[in-house]
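Some structures to go through are shown next.
Since every read-out is calculated from the coordinates, none of them should be taken as a lab result. Predicted, not measured: the structure shown is a model, and the values here were computed from it. Cβ atoms are built from the backbone, for glycine too; each structure is taken alone.
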Structure I
């Protein structure tokens, strides 16, 4: 049986975290959650996930500090980090990307956008689209006699 990719979802917004966790589990991921920066780093060090989804503004330190620590540790430096933040400042985005984030997504995020970013980070194929084939044309009516 194929192992599910482990996502560490780090955000202090517990409602959003629970919603995203459920949506990601429905997409086939295994998800663990952390609600502050210190705990996020401890969880990543104890049991390194396949990918981290990290908010920038959290209690117990910043997501930026967590990103720096993850990228500085030989145990976690190869883990892709997808930043999910409400901060839209291009300078912050550039700084976070320069620190080694794999991708920077803005809140609120659509789960399909997050899933696509996680698939890229994990080198997984894109999720197949579930579009219906076009309906066949209606049968033509026989000509009417006059």
Structure II
């Protein structure tokens, strides 16, 4: 009977420690995702002609023109990561980045498996912020936006 009691105590202590890290983990996930997408947006802005050529000939974005797709994708990769990192309108920003991520996977039919796996990891990290919000270290928490 002592072992189950001690095991339960150890489990409860470990759970308390891990729970205390919740907001820090969400902040790290937000920072990583923001860095990945913002960097991609800056690359598009730095060589806009190449970006337009990629959207016209390489990417197969459905339903909209390649020019509109280039503008929307670049806007999403620049603005949404800033909001996400700050934890401002976190869930909306994360949903927007999730959509950008899915469209990137859909629009590049010959995506290498390693790149696809990165997009899956990014989707999981974005999903954490969609479902759990930004945590304590965010503008949303400060203004009690849930």
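A few comments on the model shown:
- Origin of the value 3.0, where distance in nm of label points 7 Å out along Cα→Cβ at positions 8 and 88 was derived from one of I, II: I
- Computed 2.3 for distance in nm of label points 7 Å out along Cα→Cβ at positions 48 and 120 - originating structure among I, II: I
- Structure responsible for 1.4, with distance in nm of label points 7 Å out along Cα→Cβ at positions 40 and 104 calculated and labels I, II on offer: I
- Which of I, II yields 30 [relative contact order in percent (Cα under 8 Å, 6 or more apart), calculated]: II
- Mean count of other Cβ atoms within 10 Å over residues 16-23 from the coordinates reads 15.9; which among I, II: I
- Distance in nm of label points 7 Å out along Cα→Cβ at positions 96 and 112 from the coordinates reads 3.1; which among I, II: II
- If you line up I, II by distance in nm of label points 7 Å out along Cα→Cβ at positions 24 and 56, the top spot, with the largest value, goes to II.
- At a computed -25500 (helix-only ellipticity at 222 nm (-39500 (n - 2.57) for each DSSP H run of 4 or more, over all residues; to 500)), which of I, II: II
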